[in-house]
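Okay, got some structures for you below.
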Structure P
Amino acid sequence: MSRVDAKHMWKIYEGGVEAVKDANFYCEDGGFVAILGPSGCGKSSTLRMIAGLEEITRGELLFDGKLVNHLGPRQRNIALAFETYALYAPLTIYENIAFPLKAGGLKKSEVDKKVKQIADMLNLTDVLRRKPAHLSGGQQQRVSLARALVRDPNVFLLDEPLSHMDQRVRVVLRARIRRIHDELGSTTIYVTHDQEEAISLADSIIVMNVGVIQQIGTVDELWNHPVNKFVAGFLGEPAMNFLEGKIEKPQEVSIAGGEGEATFQLSGEVEERYVGGEVTVGIRPQKVIVSPNKKGDKLVPSLIEVIEPLGESKILTAKLDDVELKIVTSYEVEARVGQIIWLEFKPEDIHIFDKETENALIEKLSRNG
């Protein structure tokens, strides 16, 4: 397996379209990195440059410290599984999975052993003698995944490999992909727009938007210390709530409600120049504390408009002036549509973002404190 280093890597298509801008990241030998972001953010272009399917416009790509910009996919010894499965129609499923092993000159007995092993792990044993045309889209995608995972490459590159499968199958296969990764000690780079996949699979997550890497970190770092509003809002379901706020003191922010302003303490300090200025306040739905009654001046009133039961929890949709808030709370909390509830935020759960740059203003202090 190999360590992968991308250094100042750009992809500029014809017409000057900048799909990937100055990407810097690495994946340790044996590491599992997910590239996460919305459609069109540049994640697939990044993966295709690593694979050698797209030319790197500027920058360097290294495998174990060796420059591979000039090498084709075969020379890089990578294994690929894409959202489009591209199976060999005349071949059986067994032959499709075995193809890269036979091309590599592996003995027939070893080929048979590896094919049956990966087929068992991905629930394909019963269809090995069929042709791709007789399989569902989800089964064909599993075959594509098996064909990639059956090899012993320097790097596994997986681009939305579970996208055509139903939710139950995806949950099962996520666990199996991670198991295969751990057993083989493989280096894996996984592209997805699905945050559940990224969170459940990867050791580290690269969040991209409009061709730019926004943040790289563990789930805990991205969740608790987002560096900007995009990362904060993209990660989490329901998404983070954003409110208008005003910095009263370096460690104090106020939020306007129906009955005036409520003031909240911050876990860190913002720079003095922000005092008196407007900011964006972020609070995750899971971190909102709900009270049926007003207790002091550090609560904000909100009107419940929708209640979504989710078994052990429920999601409240509430209105604070013209802003819609999502609140995840226990099923035991009494709530009804049309009820006024009072909201409280703990200092350590409040995120502050610059109104113009949308960068976090207390991220470093929160991380250290």
Structure Q
Amino acid sequence: MRILLTGGAGFIGSAVTRLLVLEKAATVLVVDKLTYAGDRRSLRDCEGKPGFAFEQADICDLPRMRALMAEFRPDAVMHLAAESHVDRSITGAADFIQTNINGTFAMLEAARAYHAALEPAARSAFRFHHISTDEVFGSLGPTGAFSETTAYDPRSPYSASKAASDHLVRAWHETYGLPVLVTNCSNNYGPYHFPEKLIPLIILNALDGKPLPVYGDGSNIRDWLYVEDHARALVTVVERGKVGETYCIGGRSERRNLEVVQTICDLLDQRVQAARPRRELITFVADRPGHDQRYAIDCGKIERELGWKQRESFETGIAATIDWYLANGWWWQPLREKKYSGERLGLLAAAERQEASVKVG
């Protein structure tokens, strides 16, 4: 297949690119703006390989997207490019509206024009695969799980922007006949994860002996999905998914945030000696505004209909992730020094005052 993949220098996108180029021998054009969270070094194993190409471009640039599709002539578009960090969306929503909504609109319009001009056989085979998140569904109570039929209830600027992009994709299918696929995934973790997110932040802070921030009381629950399992699921969907369908992808690994942090501390203590147990670095901080309590995904549909199964449990995946960070300082150390050193993001003024008073006390 010939795949045009947006956001391919990001965390999930680079995992998909590596899978397509190194294992599937696909021809891949990565389109990435290389914002703070995009890093071409994440694709170093693909550089120079047959079928791999890279284009630095903004998905909001509709003429450029039209030209790239016309030149590359993809069999499918896998659209992963997005602003993705909830904390950043709280204090800077504009980038999320621009990239996630307007950028998706531009990609849909470029794909619509490209698709309409294809010969009948190629038009029938073309797919536009939009990759989204379970956060569009809002927050769960103590039981139940999100599925493909769950009503949307986004609670943050990030999740609202992704919900809007999902609706645009489905509208372009219903109105214009664009052959689309939509996937909604649970929280990813694994190699090449930008260090603002919980798991890499905790790993790197713990290695540095810095405080390990846990929002609120740490009781918020997430379903954790190893990024390479997710990449396999996405490729499975683009290869075999039914046009117009949505597929939820989860890890069947619900964990409280505090439990995740404690697990990382214990595994690091086994691998790298420290002056004291790393659990003693855990610091409870002011909660994230509008923090969803629980996410969980029912991934039965993709398992039954497309035959995908996760390979990694949380226990094997988190151990592999820690080992990767220990072995790959070349990748994360420059990010910690130049882009993000671990500071708190996403605080509103009231929360900032509360956190300051906690520290003083």
- Message: With helix-only ellipticity at 222 nm (-39500 (n - 2.57) for each DSSP H run of 4 or more, over all residues; to 500) coming out at -12500, pick the structure among P, Q it was computed from.
- Response: Q
- From P, Q, which structure was distance in nm of label points 7 Å out along Cα→Cβ at positions 41 and 217 = 4.1 calculated on? Q
- Query: Where is mean projected area of the Cα convex hull in nm² largest, in which of P, Q?
  - Reply: P
- Rank structures P, Q by distance in nm of label points 7 Å out along Cα→Cβ at positions 25 and 289 and report only the one at the top, that is, the highest. Q
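With distance in nm of label points 7 Å out along Cα→Cβ at positions 73 and 153 coming out at 0.8, pick the structure among P, Q it was computed from.
Derived from P, not from the others.
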- Item | Origin of the derived value 1.8 (distance in nm of label points 7 Å out along Cα→Cβ at positions 33 and 169; candidates P, Q) | Q
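Readers should treat all values here as calculations from the given coordinates under stated rules, not as data from a laboratory. What you see is a predicted model, and the numbers here were worked out from it, not measured in a lab. Cβ atoms are built from the backbone, for glycine too; each structure is taken alone.
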